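Where a number appears in this text, it was derived from the coordinates with a stated rule and is not lab data. Just so it is clear, the model here is predicted, and its values are computed rather than measured. Cβ atoms are built from the backbone, for glycine too; each structure is taken alone.
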Structure 1
Amino acid sequence: QYDEGKREKDEFLSDIRQARISKEWLAAAQSLDPRDLPSFGHPNGGERKLWLMHKLYQGFDPRVLPARKRYFADGEWSSTLVDLEKSGELLIEGTSIKLTEVGRSAVERSLVMDVDPPKTLPFEIKTGPIASGNVVVKNGMTWDMLKRSGVRTVLGLEMEAATIGEIAKQCGIGEWIVIKGVMDHADPNKADRFKPFAARASAEALRKFLIGRFSV
């Protein structure tokens, strides 16, 4: 629970409480592979191009994002850049990659046209701390606050998991787990288009985990 504490004039003094799952269940979660889940899918060429251009549009350098390796197999990155250069949607200047006006128009058109949630994505299952709070966050600043509080390994922000962990602790339940679908970076780019996909993918991962733990 990351938002408990004391608000001073110029800073927030956090009083972070942690609820830990068992080491056995953590190890089982770390072994989960998403590639055989229905919501997992490898992107095609058009989807790779759109992902790259969307990240540039949002102000990210797609070369350093962890998702790049899931969208681009060996050799696909350079060929995609060449194709986007030829189409006039992208410009490479020195070591910088920039969208052209044509590229920006393509991204903005996709933001208008692509309103349905995706059916498949090359998502990844990660294990680690989840930070729970009482407000919806989209300012992009909470990550820095958590780092200053000494919690630098948080993988996601949400609003329910800490309660589940606390109740499990109070009831003497030693084995519990929360699986959440992360759909944005809790910054101004936050949107709800991916919410149904995130819910479905996390449910599939939870089902796989439970079948693996309790099937006989």
Structure 2
Amino acid sequence: MNTHLNAAADPEADPARDPRRDAIVENARQAFMSGGYAATRMEPIARAAGVSTATLYGYFHSKDELFDAVIADASDDFAERMCRVGASEGSAETRLTAFAEAYAGFMGDPFVRSVFRLVMAERPRFRDVAMAFFERGRTDFGGPLVRLLTELTIGGELRVDKPSWAAGQLMGMIEHPVFFMPLVTGDEVHAARTERQIADDAVRTFLARYAG
């Protein structure tokens, strides 16, 4: 099981899950992340997952199909994490801070960056997969915040004419230091501020512009 994302749920807790498929996808994810698409081979993934190569091919007929499944499962994991954000209660500042801190923690996760690096690296080969991944991210990650901003505007706590634009502004203030800078400079380079400080600063700046 990946330590960052719950990619393979306990089959006893969710009988609909297939533990063999989960093991294959989890080990394929690790292989693709560490070696890239071209260097990844099916046989080592089968061994690491504890299944035969024939069993692996019974689930996934090709490496392309397995790669698609890895990205789809990663998208599901990401969406599940972000859909829980925004359900907090309290003032606009409290709820926005809850979102911002969760989003900063998510975007600051090295594993999340690894998935994005993989998708970007393989974009020429898997254009449709890459575009679907980014489009889903835009909807699943921004959607909860747009709904929160709309609710807070209706309640009079914010003055937001275009919630989607405002959501992009808040998320952008968080993404730049915790995601894009490490994506470019490498995971060993760390921002001077903590993720919590970055989130709190972003919310204060946002409220200075949009508070009701």
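Computing volume of the Cα convex hull per residue in Å³, for residues 34-97 alone across structures 1, 2 gives 125 for structure 2. Quick check: -22500 is what I get for helix-only ellipticity at 222 nm (-39500 (n - 2.57) for each DSSP H run of 4 or more, over all residues; to 500), calculated from one of 1, 2. Which structure matches? Derived from 2, not from the others. When relative contact order in percent (Cα under 8 Å, 6 or more apart) is calculated for each of structures 1, 2, structure 1 gives the greatest result. For the set 1, 2, ranking by distance in nm of label points 7 Å out along Cα→Cβ at positions 58 and 154 places 2 highest. Between structures 1, 2, the calculation of FRET efficiency 1/(1 + (r/R0)^6) of positions 122 and 170 (r between Cβ atoms, R0 = 35 Å, to 0.05) yields its largest number for 2. As an exercise: log10 I(q)/I(0) by the Debye sum over Cα atoms at q = 0.08, 0.13, 0.18, 0.19 Å⁻¹, calculated from one structure in 1, 2, equals -0.37, -0.90, -1.37, -1.44. Which structure is it? Among 1, 2, the structure yielding -0.37, -0.90, -1.37, -1.44 for log10 I(q)/I(0) by the Debye sum over Cα atoms at q = 0.08, 0.13, 0.18, 0.19 Å⁻¹ is 1.
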